[in-house]
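Quick heads-up: structures coming right below.
Read the figures in this text as sums done on the coordinates, not as results from a lab. Just so it is clear, the structure is predicted and the values come from calculations on it, not from any experiment. Cβ atoms are built from the backbone, for glycine too; each structure is taken alone.
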Structure I
Amino acid sequence: MVFTLDLHPSLDLTDEEFEQICTRNPDLKFERTAQGELVIVALTGGETGRRNMKLSARLENWSDRTQLGVAFDSSTGFRLPNGSIRSPDAAWVSLARWQELTPEQRKKYVPLCPEFLVELKSASDELEDVQAKMKEYLANGLQLGWLLNPENQTVEVYQPNVAVEVLQQPTAISGSPVLPEFVLDLAGILFE
């Protein structure tokens with residue numbers, strides 16, 4: 001479940017103010033839309049948390065082995081070019097783009113859109129809301145995105161200038177060419 005607070009026109013949150021709200025409310029997860037709305041994202045249950053851990057571990061293991069870039073977990077905020085601050089469930093940025101950032105930029109919300117990311121739909125998510133986020137990522141530079149939906153065992157594949165592809169009950173999915181040789185085994189993530 002997601003709650004959105006429209007703070008306009010009385011309050012426009014700066015990145016620093018947004019960070020203070022996040023820091024002072026550690027039991028909540030927040031995002032900020034491009035319109036400046038504050039989004040309160042519900043914490044996930046055990047099943048989604050377990051699935052997300054497997055997803056993040058598999059991406060990190062590949063990233064660590066190849067040294068082609070940097071993988072991020074669901075607690076990482078990315079400040080997209082449109083001004084929103086989003087936190088995908090797993091993300092990856094190429095080493096070249098990561099190294100272009102200053103040490104100070106790396107400490108704060110990462111000021112770019114990942115080349116690759118995954119959103120894992122939890123039982124409390126509305127599918128339309130997660131699909132809208134995927135489209136927002138695409139509009140901000142995403143090269144490859146996967147929306148994993150364990151409820152119906154589908155993967156929606158998002159790429160620039162290509163219609164969304166829906167895969168029914170895949171057992172694995174390839175990240176090539178964005179993530180060379182990365183194949184995500186979906187056992188324990190999309191199905192048991």
Structure II
Amino acid sequence: MKNYTELSLTTYLDKLASEEAVPGGGSVSAYVGALGMGLTQMVARIALKRKLKADLTPEQKFQEEANRQRMQEIIDSLEKTRGDTLQVVNLDAKVYDDVMACYRDKTGPEKLEDALQNAFRLQADLALMIVMAREWNAHMKGLVKGAVANDLIVSQSLLAAAFEGAFHTAHINVVYMKNKDHKERAEKALAELRNRFEKGI
């Protein structure tokens with residue numbers, strides 16, 4: 001499996017801009033999603049470094065400590081999700097190659113269907129992780145003040161772009177599925193993802 005995450009960003013961009021089909025949109029969507037998640041974590045960590053004001057009332061201090069605990073929970077959740085998202089940067093090329101190999105080798109329809117389902121699931125799972133990250137980002141907006149909160153807008157925009165990429169990359173695999181049940185389940189899953197994404201806007 002190609003390990004794109006070990007490349008420098010410059011080398012990755014050069015490969016992306018080449019005539020090769022991989023890395024492609026699915027890999028880029030994962031990379032952009034991971035960048036958005038990392039930016040949210042940065043904002044939370046900066047906010048946590050700030051000292052509590054000395055003149056807080058007991059109620060304000062209790063609320064501030066609860067907010068800090070929530071921010072740490074978001075950091076921890078994003079740490080795992082960001083790692084899982086980065087894996088898709090590499091895995092997307094593999095599932096794409098598997099689908100193309102089925103067409104090239106003229107394998108049976110069942111093997112092609114399996115390859116399409118794997119490619120769909122990878123990007124559908126990515127879309128779900130991005131939706132979750134956007135929801136955590138939205139929580140952060142109510143917890144952070146000052147200029148650093150602007151980076152949450154950048155993060156939210158990156159995550160929105162990543163979701164659209166993952167959603168449509170997942171969908172293109174559904175288009176080529178021949179099994180009616182597989183297609184219907186996949187379309188239902190995508191509709192649920194879209195609904196959850198739009199509720200968070």
Out of I, II, which one gives 15 for relative contact order in percent (Cα under 8 Å, 6 or more apart) as computed from the coordinates? I
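If log10 I(q)/I(0) by the Debye sum over Cα atoms at q = 0.13, 0.14, 0.20, 0.26 Å⁻¹, for residues 120-183 alone comes out at -0.45, -0.50, -0.76, -1.01 when worked out from the coordinates, which of I, II was used?
II
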Which structure, out of I, II, was helix-only ellipticity at 222 nm (-39500 (n - 2.57) for each DSSP H run of 4 or more, over all residues; to 500) calculated from, if the result is -28500? II
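For Cα Rg over 2.2 N^0.38 Å, for residues 32-127 alone, which of I, II scores largest?
Values: I: 1.12; II: 1.75.
By Cα Rg over 2.2 N^0.38 Å, for residues 32-127 alone, the leading structure of I, II is II.
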Using mean count of other Cβ atoms within 10 Å over residues 104-111, single out the structure from I, II with the greatest value. I
Here P(r) over Cα pairs in 5 Å bins from 0, in percent has been calculated and equals 1, 7, 16, 21, 21, 17, 10, 5, 1, 0, so which of I, II was it run on? I
To test your reading of the models, identify which of I, II gives 2.0 for distance in nm of label points 7 Å out along Cα→Cβ at positions 48 and 72 when calculated. I
